[in-house]
Structure 1
Amino acid sequence: MNTMNNCIICPRKCGADRQKSKGLCGAGSKVIVAKACLHKWEEPCISYKNGAGTVFFSGCSLHCCFCQNNRISNELFGKEISDRQLADIFLRLQDTGADNIDLVTPTHFVPNIINALDMAKHRLIIPVVYNSSGYELTDTITMLKGYIDVYLPDLKYYSPEVSARYSSAPDYFARASAAILAMKEQTGPPLFNDEGGLVRGTVIRHMVLPTHRHDSMKIIEWIAGNFSADEILVSIMNQYTPFDFLSDEYKELHRRVTKMEYNSVANRAAELGLNGFTQQKSSASDEYVPDFDLSGI
């Protein structure tokens, strides 16, 4: 299914003819990649041995004002490649021992990714991870059925006012929650290999933001109200870092998350019996932002 001529891949539904110009995601019809490498800093069940075979795509349909990958999501740093080259990257990562193929911010390139996976599927034997902002159309998730083994979506915001302020997307929670329900329906409950690696399932990520712990707790409560503890994993992230590019318009975000803020969210998840992962405060550092140097492309 090619939607590039009148692009409606993401909830923005900008309708751009990406064969001729760029969509609101910043991309045309060709894949743009900033780095492909073994990445050891995903959740333990994702990068459990040698590291996830991570492909960082440039551009984004959400454009959060605080994005730690701003250089590629908003500034579009990266290299254009063909779908054939993308398939070759998948296979090279597998050959270097990648635990899986980890597609980071892939939404706006779903048709290309499907094409590349079709080219590589005769040799690709490791799981494919769809690592996204969560801002998805259920129709796009349906397109991915049979291609994705593990979904790793963010669930960033509950409040439409908060998502409108930071991502110009008042419909974020409505879209993301529906997409996550569809993701879990595809994958079923978590399935692990003998080494503790996740080979099938859905992991919901949530990054706690400064001053917004109550919004975070509403997200945790929604997850607990819609999934049993054995149906889904939850990763509560403590890595928010205020970068220099963040506008003074967002003064409330010009600090790290406090121990009280983070622990109140993590404790609520524990109270509700959710399974998954938490992060140390040391993860809130720009040292964890990859060096986007076009390596592996």
Structure 2
Amino acid sequence: MIKYNQVKEISKEYITAKLNEYLEEDSPNGDITTEGTVNPKSKIVAQLIAKDNLVLAGRNVVEAMFGSETNVTFNFSDGDTVANRDLIATIEGNAIEILRKERIFLNLMQRMCGIATTTKAYVEIAKPNNVIVLDTRKTTPGLRMFEKYSVCMGGGQNHRYNLSTGILIKDNHIVAAGGVREAVLGCKKLDSTLPVQIEVDSKEQIPNAIESGADGLLLDNMTPDYLSECVKFARELRNDIFLEASGGITLQNLAGYVTTGIDAVSVGALTHSVKSSDISLKFI
């Protein structure tokens, strides 16, 4: 079984640095509207309210956004299921500070919850067949840590975090290297500790890929019926080979893939086209 490091925690230092970057982008010279309309000493109580059924991800973002002078009280933890209209958290503090920061943490939190919620929907279908739901590198530039964390909060697992943490040899690599064996050997010379996967899109490619010494195969863009045939064939050649399916897998057709004997499915849609959850911030 191929295992990659999982993003189940994000350091407060990392989150704070990112939030400062986003705040500089959004209000480089202050929040003119708020500063012109709100008393600098005004205190307010704000409520974070779910407008969808969702899986929470991003509590760590909100908590890192405010200092000790602001009281942030959550009713849920990341990974919890939250119902529509549930009170997620209460924020008490300076009105200008909360107004300046609300769009930043709401944008990020809503996206994180959308990813966690979508991931859980996949996991619930895959889990009865012991199939792992994996993400991909199809993440938003600058948000990868947050998005992969959200996948974990939804019960999924992270595939390789970046190009330096795993080896996935695709068709173009094989052509450029001069063959499957040459590609594997070249990668192993650079780092023999990293897991090696080879992408295959036909049954005929499987023997050569397995004989090369790969730790796993990525069976790409196959129908469930053809995938079942390829999984059976690969297991006959090497029973312990890690087999992952990818390409065109959706919530609507996932049930057909998880009964093929596959170990995992990787789904780019968890991060590249997910719908953000709806969360509102209301002053009371």
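Every number here is computed from the coordinates shown, using simple stated rules; none is lab data. Quantities reported herein were computed from a predicted structural model and do not represent experimental measurements. Cβ atoms are built from the backbone, for glycine too; each structure is taken alone.
Can you spot which of 1, 2 the value 5, 16, 22, 20, 14, 11, 5, 4, 3, 0 was calculated from, given it is P(r) over Cα pairs in 5 Å bins from 0, in percent, for residues 120-167 alone?
1
Starting from the value 0.35: which structure in 1, 2 was FRET efficiency 1/(1 + (r/R0)^6) of positions 48 and 112 (r between Cβ atoms, R0 = 25 Å, to 0.05) calculated from?
1
One of 1, 2 was used to compute distance in nm of label points 7 Å out along Cα→Cβ at positions 232 and 248, and the result was 2.1. Which label is that?
2
Ranked on distance in nm of label points 7 Å out along Cα→Cβ at positions 192 and 264, which label among 1, 2 comes first with the largest value?
When distance in nm of label points 7 Å out along Cα→Cβ at positions 192 and 264 is calculated for 1, 2, structure 1 comes out on top.
The value -8500 for helix-only ellipticity at 222 nm (-39500 (n - 2.57) for each DSSP H run of 4 or more, over all residues; to 500) was derived from one model only; which of 1, 2 is it?
This value belongs to structure 1.
With distance in nm of label points 7 Å out along Cα→Cβ at positions 104 and 152 computed per structure, which member of 1, 2 shows the largest figure?
Details: 1: 0.9; 2: 2.4.
Top value of distance in nm of label points 7 Å out along Cα→Cβ at positions 104 and 152 goes to structure 2.
For structures 1, 2, which has the highest computed value of relative contact order in percent (Cα under 8 Å, 6 or more apart)?
Largest value of relative contact order in percent (Cα under 8 Å, 6 or more apart): 2.
Using volume of the Cα convex hull per residue in Å³, single out the structure from 1, 2 with the greatest value.
2
When you work out distance in nm of label points 7 Å out along Cα→Cβ at positions 72 and 128 for each of the structures 1, 2, which one comes out largest?
2
Given that mean count of other Cβ atoms within 10 Å over residues 56-63, derived from a single structure, equals 23.2, which label among 1, 2 identifies that structure?
2
From which structure (1, 2) was mean count of other Cβ atoms within 10 Å over residues 24-31 calculated, if the value obtained is 21.6?
Here the read-out was taken from 1.
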